[in-house]
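Alright, structures below, take your time with them.
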Structure P
Amino acid sequence: MTSIRARFAPSPTGYLHVGNARAAVLNWLFCRQAGGDFILRIDDTDLERSKPEYTAAIERDLTWLGIDWGRQEYQSQRFDRYGEAVERLKAAGRLYPCYETGEELEVKRKIQRAQGKPPVYDRAALALSADDIARLEAEGRRPHWRFKLDRSQPVRFDDLIRGPQEIDPNSVSDPILIRADGSYLYTLPSVVDDIEFAITHIMRGEDHVTNSGVQVQIFEALGAQAPAFAHFSLLTAKEGQAFSKRAGGTGSLAGLRDAGIEPMALMSFLARLGSADPIEPFIDPDELARTFDFARFGKAPAKVDLDELDTLNHKVVRRLPFAAVRHRPELAGVDAELFAAAQPNLDTLADLAEWRAIVDGPVTPEIAPEDADYLAEAAGMLPPAPLDGDSWGAWTKALKDASGRKGKQLFMPLRKALTGQGHGPDMGALLPLIGRDKALARLAGETA
């Protein structure tokens with residue numbers, strides 16, 4: 001049985017955002033579930049725009065997200081392999097030079113549209129004679145190179161999400177594989193790498209369906225069988241428009257991380273977008289991988305609601321085991337007891353800093369004048385040290401019996417005096433952490 005092998009192939013010309021992170025998550029989970037190999041391929045053939053700092057940021061973002069890879073490749077180190085493929089395609093008559101300028105091609109397309117025809121390249125370059133080519137090159141023109149599609153029959157493949165697909169090569173221009181300056185477009189290097197790295201599955205956005213049909217022919221022209229394909233729906237914003245990686249400035253992984261989004265919250269979110277399965281909070285990637293199934297994905301656009309991501313994040317934060325996060329910088333100075341006390345009220349781990357400051361002090365008590373006598377009575381009835389998990393219950397019961405107060409009148413003045421806040425974690429857990437001495441001082445209105 002052939003081992004599953006997939007890849008994530010970002011270009012290091014910018015930072016990862018939600019859209020391409022989703023492609024990484026889906027490919028990785030598919031491999032994880034099947035026990036296959038996941039490859040990180042850096043598509044850095046654009047030598048001018050590709051930057052080492054972007055590559056480093058991609059690696060950092062993927063690692064933060066919890067995605068690991070067994071192999072990493074760089075297209076910039078493989079130009080010799082692409083050159084060999086070019087020569088094979090030329091020898092087979094499948095790659096031909098074209099000399100039209102961009103402006104000339106646009107004029108052709110406008111004429112075709114005006115005639116009600118699809119703007120498909122007319123293959124005029126195939127009719128050029130040796131003298132024509134010599135004249136054009138004497139003018140200083142340099143060719144771009146197109147792959148000659150076989151237009152004798154449709155290209156068919158079964159998509160893991162979209163089902164049977166049929167691409168009519170007559171409706172598609174022969175794709176440009178090499179620009180006039182000699183640089184490669186995405187298509188050829190990707191096919192060469194997928195062949196040589198033995199990629200079994202290509203999983204990407206639905207905007208690549210036609211491109212996949214083209215690439216099937218390039219695979220075959222190079223003597224290889226195309227991998228299986230899965231084209232997932234594109235992301236849209238909550239209102240229905242295309243989801244921009246810059247939408248609200250919140251689309252980048254770095255931005256989401258800085259906003260306190262947990263990696264497993266984002267992975268859980270992205271894994272279920274566009275599927276029939278509900279978005280649920282997972283804290284174990286293997287458990288999430290076990291539920292992964294492309295058969296559950298649909299063709300409808302996947303709507304991104306970042307408010308829903310926030311809600312999911314709250315649920316993940318409140319399920320995280322202390323042992324899994326104790327090394328995180330947000331937990332500096334936070335022990336297991338404080339974490340357990342604060343966790344049910346956390347929206348992000350960064351919120352722990354507030355509760356650590358409240359426990360450690362100093363805190364300025366919030367005391368209404370009408371509650372001063374009640375708090376003095378409460379101070380006199382505070383249980384002896386050391387306070388423990390039963391102290392709050394015993395204390396408030398005694399106060400209720402003595403004062404006749406109940407509900408908010410009983411509890412809220414105590415909370416505001418002890419924490420300076422009108423909300424927060426269970427006081428039964430917080431009181432022992434504050435300690436008796438600080439509690440007495442705060443009940444007396446002192447900053448402690």
Structure Q
Amino acid sequence: MQIHVIKRGETLWKIAQLYSIPLTQLIQANKIPNPEKLVIGQSLVIPIWGIYHWVKPGENLYEISQKYDISVQELARINGITNPDEITIGMRLYIPQKKRKLIDVGAYIDPSITAGRSVKEVGKIGNNLTFLNVFSYHINSDGTLTSLNDQKIINAAYQKSIVPLMVLTNFENGTFSKEIASKLFNDKVLQDKVLHEAISIMKQKGYLGLDFDFEYLGAENREKYNQFLRKASAELKKNGYFISSALAPKMRENQVGVLYEGHDYEAHGNIVDFIFFMTYEWGWSGGPPMPVSPINKVRNVMEYAISKVPKNKIMMGIPLYGYDWTLPYVKGGKWAKSISPQQAIMLAAKYNANIQYDIVAQAPYFKYIDEQKKEHIVWFEDARSIQAKLNLVKELGIKGFFYWVMGNDFPQNWLLVQDNFVVRKRV
């Protein structure tokens with residue numbers, strides 16, 4: 001598929017004519033929320049197999065063929081060109097789609113976010129998923145696990161041939177608890193109780209794997225976490241289950257911070273079947289405005305991960321959301337509001353804001369003034385930023401990628417997944 005960025009004066013009708021597709025198809029494919037009021041800088045995905053290239057001044061067929069990795073002869077044949085030396089400026093050339101790679105795709109779903117929409121969300125995008133991480137079962141201090149209303153979600157996953165993964169966390173009172181994790185790691189009887197209950201729930205409900213999302217552990221728990229994972233792996237393998245972990249986005253071994261110090265990339269790479277690397281939240285609701293998942297930062301994390309973990313165990317994280325910050329940013333002040341990519345477009349349309357694009361971060365953003373005369377800045381994801389991340393996945397040759405978190409409308413994302421990859425099904 002092709003990505004088109006709205007320019008001043010363009011209309012959907014003109015764009016549809018440009019690419020020779022029905023207007024209704026263009027609107028439906030993108031679920032365009034503002035067809036009567038397009039935003040300059042808004043990106044659309046053109047629903048065609050392959051892309052079009054318009055010949056620019058000074059270009060020749062050989063240069064174009066090199067750009068798209070296709071032979072001159074094939075490019076000429078497809079476009080009915082009898083004399084390659086006689087292409088004209090503005091001539092539209094069709095470039096066929098490249099072969100798609102088979103890949104794993106995962107997504108976290110949090111029933112507290114999607115509420116009654118959880119099953120519908122799985123049905124809507126389930127064809128694009130290999131794994132569904134159901135977030136989450138919390139460990140209590142006595143080794144019991146909190147309950148989760150997840151049976152219908154698991155059933156919906158099976159209907160779409162998705163592997164349901166039970167997510168286990170050290171979550172307590174709305175945040176990750178180092179104390180809960182430390183108590184678990186230092187008590188073998190408690191560990192046995194937690195693993196026994198988790199496996200019992202998995203058998204009862206139909207989970208096929210257990211995903212450990214233990215965060216903010218600190219350096220003192222690093223090796224103890226590794227030891228616990230080894231124990232968990234032995235128990236899970238006896239029952240034929242997958243084991244995975246979710247790890248913070250480190251760029252070096254000795255990265256300072258309680259979030260990073262408890263996560264041992266190399267050890268996890270040796271113990272678990274695959275790892276969900278959380279390459280997002282650089283821009284977060286309580287922090288200063290910046291891209292949520294800047295590609296330069298993501299690349300740094302992935303390159304470090306590859307140096308410690310086999311590529312066939314690496315799942316790269318992609319956010320399905322953005323944030324709206326009120327300016328000026330004040331540390332400890334008002335937190336940014338989480339918004340979906342579709343909501344971001346509607347916000348830009350409402351306030352007549354032009355969408356800019358940060359080339360280094362490969363991320364879109366815009367500013368606006370609200371009714372109270374407060375200035376805002378919004379960083380979010382669009383088709384361009386997603387394609388940049390999918391390109392990185394292909395370049396690195398890793399196992400796949402995953403999303404945090406389902407429930408945010410972003411139809412263009414799923415079109416791009418289908419255009420770039422064939423999603424592996426393991427059920």
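Results, tabulated for the structure shown:
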| quantity | calculated |
| --- | --- |
| Comparison of P, Q - label where Kirkwood radius over Cα pairs in Å is highest | P |
| For 0.95 (FRET efficiency 1/(1 + (r/R0)^6) of positions 66 and 274 (r between Cβ atoms, R0 = 35 Å, to 0.05), calculated) the corresponding structure among P, Q | P |
| Comparison of P, Q by mean count of other Cβ atoms within 10 Å over residues 210-217 - largest value held by | Q |
| Per distance in nm of label points 7 Å out along Cα→Cβ at positions 82 and 266, the highest-valued of structures P, Q | Q |
| Structure responsible for 13, with relative contact order in percent (Cα under 8 Å, 6 or more apart) calculated and labels P, Q on offer | P |
| With helix-only ellipticity at 222 nm (-39500 (n - 2.57) for each DSSP H run of 4 or more, over all residues; to 500) derived as -13000, matching label from P, Q | P |
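A short reminder: the numbers here are calculations on the coordinates, not readings from a lab. In this text, all values refer to a predicted model and were calculated from it rather than measured experimentally. Cβ atoms are built from the backbone, for glycine too; each structure is taken alone.
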